[in-house]
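Values quoted throughout were computed directly from the atomic coordinates according to the rules given, and no laboratory measurement underlies them. Everything numeric in this text was worked out from a predicted model, so none of it was measured. Cβ atoms are built from the backbone, for glycine too; each structure is taken alone.
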Structure P
Amino acid sequence: MNFRKVLIANRGEIALRILRACRELGIRTVAVYSDADRAALHVMEADEAYRLGPAPATESYLRGDLILNIAHQTGTDAIHPGYGFLSENANFAEACEKAGVKFIGPPSSAMRALGSKTSARQVADSVGMPRTPGSVKGLASLEEARAVAAEIGYPVMLKAAAGGGGKGMRAVFSSSDLPSAFTAAASEAERAFGSGEVYLEKLIERPRHIEIQVLADEHGNCVSLGERECSVQRRHQKVIEEAPSAVVDEDLRRRMGEAAVRLAKSAGYTNAGTVEFLLDEARNFYFLEMNTRLQVEHPVTELVTGLDLVHLQIHIAQGGEIPFRQEEVRLRGHAMECRIYAEDPENGFFPSPGRITRLLQPGGPGIREDSGVYEGWVVPMEYDPMLSKLISYAPDRHIAIQRLLRALDEYVIGGIRSNLNLFRVVLRDPDFQAARIDTGYLERLLSTTSLSRKPDAEHQEIAALAAAIFESSRAANGGQPMSSANKNRSAWKQAARQEALRA
């Protein structure tokens, strides 16, 4: 079947990304919004838009019943959940199936098999997937946690079975730390995901975080689209992603891709998904989890493969076959993504909601920006503060870094604080440029580096020299600036410079 109308059950940049893909495919779009998003860009761009409810997500974007009601009222063929909110909610996917509305994602059965980290570990074991030693089921008690930890040895990691994003995670380095960590992890998991179930696994020290993008259709075909490296993280949240990884060669890429495809096929998975691994210093890989949705970082895979993942998601959901074979997948060049947030890195990364009073967005060769904001937009405090994703593409990693740095210097976000300078610091760091990174890299860098944009000694010297030249020219022209003595200077240039000085 061909979709005539798709409802986008999300907000921000991902809602706009899906909307644009639908428009390119000739599909009408339905947006939904909370009161906080009434003036959002995806609401203005969609063919139709409907209110869900108040700003809190529990009263709006997480109300699957309201979303399905709107889908029926508007004659919607399919729902795309984006990422976050209901994207990995098996009950919502099942409700769509029962209502006769296509869920653009995996079937609810595959989501249940792979969405929980503990059940996913059981599926991984069934297909011989290498994984970190530890429990394959949720821990029933502290005593059970003690027994597992004693068997595999410290250090260990406690993790929430029902979610991710760093919630419900605690590293434990000794038996005396286990009781408090167990209680804290279970409590945080309950608050974040509605389930206090946690499991325990061996902590791999200084691992790299490598993930494999997979794509599966409803005809039994499944392919891997190469890897992304997501090792630059803060509190288990990804900050910079890139493709391909600087340490993954063709053989390792093939073996990880084959393992990811086996896992997806064994669970009857369809549509786009990501299998995540940890890679140790000896380049052994271990299954971590599967994200049963489109990832935030999907653009870097799109750029190095030349594929449009959202187009392919819709094509597969319409019953189409993957239009290429595994051996046709080729990675070309290098792509890198920065997640731009409304937050203050100099103040503990505290969120910075408010009105964007000035917005100058970068462009030029090899730069892509996926954004959902505009000048005058008020960033709400109720949601994740991500503003946009800034992505570069180049023939190699070095040029990709340089293009990102150039784009960051073009990017201006006024009225609120942002993490733009964090990326300038990271991208200029010698360890990052040499790809000497792991999941603890950013925390180590932040512990020794200032993120304030104070001028360095070289810039101070240049500024002092410029001031001296200016004063010298002024004296030589009877107290007038040198620019005013040059009657041939362009009037618009002079006006622009005076405006810049006033700003």
Structure Q
Amino acid sequence: MTPPIRKLVVVGGGSAGWMAAAAMKRVFGDLLDVTLVESEAIGTVGVGEATIPAIRLFNTLLGLDEDEFLAATEGSIKLGIEFVDWTRMGHRYLHAFGEVGLPVGGLSFHQYWLRAQEAGDASDLWEHSLNAQAARLDRFDRPERTDTGRMGPLVWAYHFDAGLYAKFLRGWCEARGVRRAEGQVVEVLQGAPDDRVTGVRLETGGVVEGDLFIDCSGFRGLLIEGALKAGYDDWTEWLPADRAVAVPCASVSPLTPYTRSTARESGWQWRIPLQHRTGNGYVYSSRFISDDEAAARLMSSLDGEALAEPRTLRFTTGKRRRMWVKNVVALGLASGFMEPLESTSIHLVQAGLEKLIRLFPNTNMAPGLAETFNREMDAEFEAVRDFLVLHYRATERDDTPFWRHCRDLPQPPGLARKLAVWRANASLPNEAADLFKPPSWLQVLVGQGVMPDGRHALADQVAPDKRDRFLADIRALVDLGVARLPDHGQFLADRRRAAQPQPRVPA
């Protein structure tokens, strides 16, 4: 019988590394000896502070208390993303989590809304979304504390300090037996069979050996690329941004429960509100603006006092050609980079971990497992890429060279296929590999003015008066649900107090 994997080594810390160590230890327990190698001398990128709702599944897997997590990471609630000036200057829309409207008669809500629009209805799509209206009014609460009726519950993710999240996970891991090895990797050791990785040598001279390695070493891809030459697919032709400049600033009120993405002259700017500060960054193409100009543009648009000097990052959008090679699996920046426009970085780490756990090998490293993992991760990355490209290509802007360039970007085949179906009868993408489901596509398509040429014939089976009452009833349900929600900032203050240790009362 082939011996099982006993020693797992995670190379690199940060959010990706500690998430990998935590998930593997939580699932496999004492079956795996887990060691994480990192160096205090190597900083982490740490610009990804916004997430999507799947992060709650990960925290639940670990058994994390949400109040404790929010307090430890200075976290806030995220109900969606607001896009400003993406369609045209002065225009904004929300990509809110959760459903929009309610289905009826086996047909999606948006088909009835589109038919009503044709008949002269002036209602806004987002008036039918509980998440969107709660975000606009800066409100939030958990479902067990408030009744949002048929439209609930809210669907949420988080903003958090990525460095504090890694620290929080490190404490969780070390309390459960994960070992941490301090030091920079100076050599990757390879040997029989098949020239796989057998260990990493540290600057101290010590060697950390393992059966399976997870490469979380960042852009360098120390194992997956440096040692195993996995190759890289460059997607700059579809997503032209290649740099980002980031800086935190002081927090301001109100504490908004959503991320904001504002289109700028040569890219876009993120705003991520945390309890103790606001994260800001400008993602841009160096073909159209210099690093100094980008930094100046970012610093001039902060809504609070800058708390540090701006830091510039260089990247190439794309992915490793193979993310699992021999006995090395790459996660995080080591596996590829997708700009944080839709907050997908941490999700892609989760997706990789889910697939690795499901396909977990023995020491023989059966090739079919890696082939399946690579094929599925390729599909994940490509689906995210296509959704991001939609934002750029669908713009009406032609006021700068960058936006004129974006309007002429080539269209990935998958995106072209999905748009053709949408235009034909307003059917929304819902393929197995799609991270973003129909409500997400609906909001971005409508938000950026990509309207269908046709609609589903069944939308005409409901009489106009009944259809209009149905839409009005949904808006009323949304208004009722939102009215019951407290202020987001007050929610966080209450939960922070709840997370604090209570003083002991003398007997």
Structure R
Amino acid sequence: MRYLIGVDLGTSATKTVLFDEEGQIIASAAKEYPLSQPENGWAEQDPHDWADATEETIRSVLKVSEVAPEDVKGIGISGQMHGLVMLDAQNEVIRPSIIWCDQRTGEECKEITRRVGLDRLMAITANPALTGFTASKILWVRNHEPKNYARCRHILLPKDYVRFTMTGDYATDVSDASGMQLLDIPHRCWSQEVLEKLEIDPAWLPKVYESPEVTGQITKAFAERTGLSPKTVVVGGAGDNAAAAVGTGVVREGRAFTTIGTSGVVFAHMNTPHIDPKGRVHTFCCAVPGAWHVMGVTQAAGLSLRWFRDNLADVYKLRAEKEGVSAYDLMNEDVEKTPRGSRRLIYLPYLMGERTPHLNPNCRGVFFGLSAIHTKADMLRAVMEGVSYSLCDCQQILREMKVNTQAMMACGGGAKSAVWRQMLADMYGCPVQTIRAKEGPALGAAILAGVGAGVFPDVVSACEHLIEPDEICRPDAAAHAYYEKGHKLYQKLYASLKDSFEDLAAL
């Protein structure tokens, strides 16, 4: 039997899953790490934490499974996108990584637009300059930390730094590189025009591969530390959502998925690149060679629920510890008992600014309609509904772009919640389905590794063989009618508060 490893490098934790060649989970392990917020709207992590978590979890799954090292044929990595890792000439990390949800680079986005021009930027990178993307972070370090910038010799994304610790190669893949705002999206290569206009040295950037391509092999040192074989290949891998698409079988036109992780995404596969002229959604290369995807992103999806759990839901955490269950399971039970609409309470999930559809780093979270009648359960349901409304914003834009989907899959931690999936089905007005395998991004990364290692002929056929549909939530007509009205009010609230968010930022 041949085996594959999928590493899912997330914002909260890294999870490593060992699969056999039939896609069955043999062993898994996860390790959490902190997120630092030195200032309001900033978000940083230590790249060493990702590397340590990857080593530890690989070592764990191999030890538990007792699989022979030479039987592990390939490793794929799914990674949180956009994070800036800067290495010096000795390959030492220069500063903490500025990660995807950081919002400090508003002025640098203006600088990028001025230098490149909006029309050229959209034509080449398929997106307007965004605070979350990597290019603006590079310019921020240049503008604010010139000594650190002067030391820089290599720029990597989070998963690609972990790859470097595994193989010693400077490499990335087209899907993850798409989120740097330095890639020519239609042509799937670095844009010399953008690099020249931004005065970024192209020698700092890694080589770009397609997601299933082999980028290198495990070094002897990494093999000794983890128990792997030096013959194990590492493939390009993918950004988290591109990997999740493979792991949920969204690899043909007409298919889409919603993921609720730290951020939330509505993602649709395309055979040709579609670009929103207003820049409200992102067009990237996807993990299937020669294909693209369009996706809308809400910054604080699962993050909103985690924030509520950590700061306002001690009663659930204490009870969960006493009963030996997950606090999220207890929260879901209470949400299911709470009426739709949360007793006229609406939550705007803008804890980290917003990307789709507002592109506004200054908007912030809001509970609207709070009264003495409301309980923690009402607030919890409002959080879930608010996140779902934001995902509806994404879906609405895809429909405007004539990106039509016949099937909506669901993945990510939030998608494990039946009540949350039902909310999405009711709001979208279409069925929402899960797959039997619960490790979407890790499975997607492992499938890519299997293609690179010769276990599977190609990504699409591998998905058709391995991905099995599971539970389905069908929309309720009455709930859909209610949520259509609620969504209009939700959208009206942002419009009413837009100027006030700017005043708050300037206060």
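Couple of notes before you dig in:
- Structures compared: P, Q, R; top value of distance in nm of label points 7 Å out along Cα→Cβ at positions 363 and 427, i.e. the largest, recorded for Q.
- Mean projected area of the Cα convex hull in nm², for residues 131-354 alone from the coordinates reads 17.1; which among P, Q, R: R
- Given 1.3 for distance in nm of label points 7 Å out along Cα→Cβ at positions 51 and 331, calculated: source structure among P, Q, R: Q
- Relative contact order in percent (Cα under 8 Å, 6 or more apart) from the coordinates reads 22; which among P, Q, R: Q
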